[in-house]
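> Next up: the structures, one after another.
Each reported figure results from applying straightforward, stated rules to the coordinates on display, with no laboratory input. This one's a predicted model, so the numbers in the text were calculated from it and none came from an experiment. Cβ atoms are built from the backbone, for glycine too; each structure is taken alone.
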Structure I
Amino acid sequence: MTQNTNLEAYISGIQNCIKNAKFLRQGQKEISKEEALKEIENTIKEVKANKKKLLFIGNGGSATIADHLAEDFSKMANIRGLSFNNGPLLTCLSNDYSFEEAFEKAIEIYADEGDVLFAISSSGKSPNILNGVKAAKSIGCKTITLSGFEEGNPLSQKGDINIYTPTASYGVAESSHSVILHAILDHIVS
C-alpha cells in the first residue's frame, strides 16, 4: 500500500465518521442532523443575544479543539468563549480537589445560568468531563456533547444534544469533532 493510499483511506474514514454521526437528545433519542444543527444554532444565537458564554472542555487532543473553538467563536462570531485548559487553573484545581473534579470546579467558578457547555471526549468516559457536564447542568447551562468510541457511552447520554461519531480511533474522532464544530461556527458567521 502506498503512502497516498493510506492517506486517502484515512481521509475517507473521517468522511464516513462525519457522515454517519448520530445526533441524540438526552436519553439517546435520535434526531435528524438538520434538527440538531438548527437547535444548536438557535441556542448559540440565544447565548449571543443574552450576552452569555460558550464554555468548552476536553482532554488531550480534545482540549486543543476546545481551546481553538473557544477562541474562534470569540473572534469570528463575537461570542465570549472560554476553555478551561489553562495549565495553572487545571493544576490548581486538580491539586486542591482532584483531576476528576477540575472541570467541575472551574465551571462552578466561571459558568452562569444560560451559558452553553461543549464537552468533547473521544471515549465519552472521562470522569472529569462527565463531572463538568453535571456541574454545568446544575447551574442551568445547556450542554452539547461530542464523543466517539462506544455507542451509548456515558457522555453521549448527558447533554441536551449529543453528537456521537462512530469510530474507535482517537485521530478520526478528534478530526470529526473539530470539523463538526467548525461547520457549526462557519454556518453561524455566514
Structure II
Amino acid sequence: MLMNLQSWAWRTTMRTKLLRQPSNAGFTLIEVLAVVIILGILAAIAAPGWVAFANARQANQLADQVLQRIRQSQTEAGRLRSNQVIEFNNANPPELRYGNERGGRSVELLGEGRLAPGLAGLNAFNGEGQNVNALTFNPNGILVSDGNLPITITVQVPADGSGTRRCVVLKTLMGASEIAQGDDCNP
C-alpha cells in the first residue's frame, strides 16, 4: 500500500510540474510571417516565367492541331478523290471547319473545346500578307492556290497577340509545311 501511495504521489507531482512548464513547441508569429513573406516573394518571381511557359506550351499544342488537320485534309482529298476544304474561323474559341468542297463540313474547336474565352487567336495569310479564309486540296492532295506562297496560319496565346505566337507555314503546293515561331510568323 505504501508503494501505491508513493507511486500516486510521484505521478501527481510529475503531472503538476508538466502542466506548469511553459510549452516550447510550435512557431512564433514572427517566424510564420517571415516564411509567408518569403513564399510570396518567390511566387512573384516565378509567376511570369510560369505564365510564359504555359502560353508557349498551349501555342505549340494548337499549332500541332492545325498542322494535323491540314495533313488529314490533304490525305482525305486523295483518298476520297474530291476537293477538301479547311476554313479558318477566328471565333471565340477559334475553330477549323473542314470537309468536302460541296458542303457537309465538320467543326473542330482549337484546344478541343477546353480554351477559355480570349485565350487563343487564329489568323491565316498568304505570301503578300492578305488574309486567307480557307485552304483547298484537290483530289491529288495538291494545294489549290493563286501562287501567293507561303501560306502562314498563326496561333496566338493569348488572343490579343501579347504572348506567344506559333505558326504553320505551307511552303509549296504539295503541302510541304513546318511549324515556326516568333518573327517567322510575320506576313
Structure III
Amino acid sequence: MSKKTDLSTQEKILEAARKLFIERGYAATTARDIAVEAGTNLALLNYHFKSKELLFQRVVQESMQTFFGVIAPVINNETMSLDEKLKTLIDNYIGLLLENPRMPMFIMHIIDSNPHFVGGLIDVREVLERSSLAGQIKEVNPLMDVRQFVTALLGMVIFPFMARSTIFKAKEFKAEMLKRKELIYKWGKMMLDSQ
C-alpha cells in the first residue's frame, strides 16, 4: 500500500470516527460503524488505529487542540489590540462552531468526564494567565480576571450551539449566530468597562 493511500484511508477513518463520536458518543459507536461510515473495513481500521479506544483518544486530542487552539495565537499576539483580539476570538470561535456545531457538547462531555485528559493536552489556565491579553485586560480593568473574562466570552459563544434546537429554528441558526458576533463583542466591552 502506498503512503498516499494509507493517509487517505486513515483520514477517512478519522473523519468518520469524529462524526460518529460527536453525534452518538463513545459507548453508542462501534468500530464497525466507523468502518462502514468511512467506506472501509474493520481490518483497516484496526491496522491504522489498533482499537476503538485509541481512535477515540486521537479524535479527542485533535478536537481539543482544534477547540483550544483557536485561543493561543490570538491572546499571545503582541501586535493586536484588545479590541482586535476580542473580535478575532469571537469570529474564530463562531466560525469553528458553525462548521462543527456539535463540538461544544462533545468537548464539554470530555471535560466533565475526564478533566485530567484535557489538562494533559493544554494548561488553559497557564496559557491565559501568561498571555498578552491578560496584561491588556488589566490595563483596562485591574479588577477583571482574564480567566473569568474568557470564560464568560466563550460561554456567550458556545451556549447557543449547545442549546440551538431549543432556542432557534434550524433555518435561522447560522444567521442568528452571525448577528450575535456583534452582540458578544458589545457585551465583552461592557464587561471590561464595569468595575
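> Where does the value 5.7 come from, among I, II, III, when distance in nm of label points 7 Å out along Cα→Cβ at positions 45 and 173 is the thing being computed?
Working: I: 3.3; II: 5.7; III: 2.5.
Source structure for this number: II.
> Hey, another quick one. Who wins on volume of the Cα convex hull per residue in Å³ among I, II, III, i.e. which is largest?
Values: I: 119; II: 216; III: 145.
For this comparison of volume of the Cα convex hull per residue in Å³, the top structure is II.
> While we're here: One of I, II, III was used to compute helix-only ellipticity at 222 nm (-39500 (n - 2.57) for each DSSP H run of 4 or more, over all residues; to 500), and the answer was -17500. Which one was it?
The structure behind it is I.
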